[in-house]
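Structures incoming, each one as structure tokens.
What follows draws every value from the coordinates through simple rules; no lab data is involved. These figures come from a predicted structure and were not determined experimentally. Cβ atoms are built from the backbone, for glycine too; each structure is taken alone.
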Structure I
Amino acid sequence: MGADKRFLTVGEQTLLERSCNILSRIFERVCIVIAQDSQPLETPVPVLRDLIPSCGSLGGMYTGLHQAATPYVFLSACDMPFIHADLIRYMVDAKAEVDIVLGYWNGRPQPTHAVYSRNCLSAVEALVRSGDLKLQKLLATPALRVRLITEDEIRKIDPDGRSFLNVNTPSDLERARSLCADRREDRGGAPPGRA
């Protein structure tokens, strides 16, 4: 994209602000994990630096799980402008007796919008040691119990699956901005009356 996605705006908020605002309505503690070499962030939300450098999302997950005060964490990429509070609550409620709860949308699991148990820490460490930094590999770890939220379940809460819209390209950003303007969703997530 050529720019730090955290600071791109959709509506009147940055992508990072949108995510933090929604997550703060759901969870008592929200934190942001950034790379060790990232510029400091000025935000009211606690900021953690990766404990393991240069490991991307997997390193961020490790840091979040390692620092968690609870047995589970909800992990979300900051480039998802339409995370939906009710869908996140649904996923959190589905965590009983599993280690990972994630949506399955457009034929693919969505590991950057998921609930992870601290039981995942040793598997994350093993992947980092092996140099395999793909979140998809974590989902295939035999020792971890995974609950996939089906598209049918998701559609009941988020009919268009916009929770899983990532801003990876300029056209994704324009689409997100258009959706926000069309639906007047400048509140940082669900349409009015649905958050």
Structure II
Amino acid sequence: MLVFIDDSGDPGFKTQHGSSPVFVIALVIFDDYLTAEETALMLKKLRRELKFPDTMEFKFHKSRTEIKRKFLQTAVRCDFRIRAIVVKKERIYSNFFRSNTDSFFNYIVMQVLKHSGKRIRKAKLRFDKRGEKRIRDELRTYLSSELDNKTNTIFSDLKFVDSKQNVLIQLADMVAGCIASYYKDKNRALYQIIQNRCEDVWEFK
């Protein structure tokens, strides 16, 4: 099992000063390695069909609506599952999380992995490589501890990869952005494209 994880929005709480009102973590789950490879190849072929350079990174917030639509329509032809958690920040009252964005991020990732109904097991987790190594190490340690991973084996491997070089992390970005857009702006047209691939979209309360 391969799980590609990315977010949309930001974990900050200064919504009156530019922070997003909604934060989304999306998981794109492949139960078969070959399917993941086939999906990556299809998306790379799409990039060439669109006359983009091979080094171009698909990003939801930087893409025109037509590109988003074509990307998502191509992706959903493949066999994968989507699980996501949607956080409306106005519902988060913890002063600790509101003032510690890294801890908030780690907590939300842990929640979506923990409450999967045993649908995520022995997974190879792939995150976008960002921030300092210390922050990435803290996430790894936190998830291992909070998920009691030695007992539950929710993940067998956790790595941080460069999103510019990994089109499946880019897929997770596009999915997260699509879900966030639906919850912020009620953009149903794009969301309907991925809806049948959504195993669970949890509105966190």
*Rank structures I, II by distance in nm of label points 7 Å out along Cα→Cβ at positions 99 and 139 and report only the one at the top, that is, the highest.*
II
*In terms of distance in nm of label points 7 Å out along Cα→Cβ at positions 59 and 83, which of structures I, II is highest?*
II
*To which of I, II does the computed value 34, 15, 11 (semi-axes √(5λ) of the Cα gyration tensor in Å, for residues 43-114 alone) belong?*
II
*Top of I, II by distance in nm of label points 7 Å out along Cα→Cβ at positions 3 and 163, largest first*: I
*Where does the value 0.60 come from, among I, II, when FRET efficiency 1/(1 + (r/R0)^6) of positions 75 and 147 (r between Cβ atoms, R0 = 30 Å, to 0.05) is the thing being computed?*
II
*Which of I, II yields -13500 [helix-only ellipticity at 222 nm (-39500 (n - 2.57) for each DSSP H run of 4 or more, over all residues; to 500), calculated]*: II
*Identify the structure, out of I, II, from whose coordinates distance in nm of label points 7 Å out along Cα→Cβ at positions 35 and 171 was calculated to give 2.6.*
I
_Can you rank I, II by relative contact order in percent (Cα under 8 Å, 6 or more apart) and just name the one with the largest value?_
II
*Structure (I, II) behind the derived value 23, 14, 10 of semi-axes √(5λ) of the Cα gyration tensor in Å, for residues 131-178 alone*: II
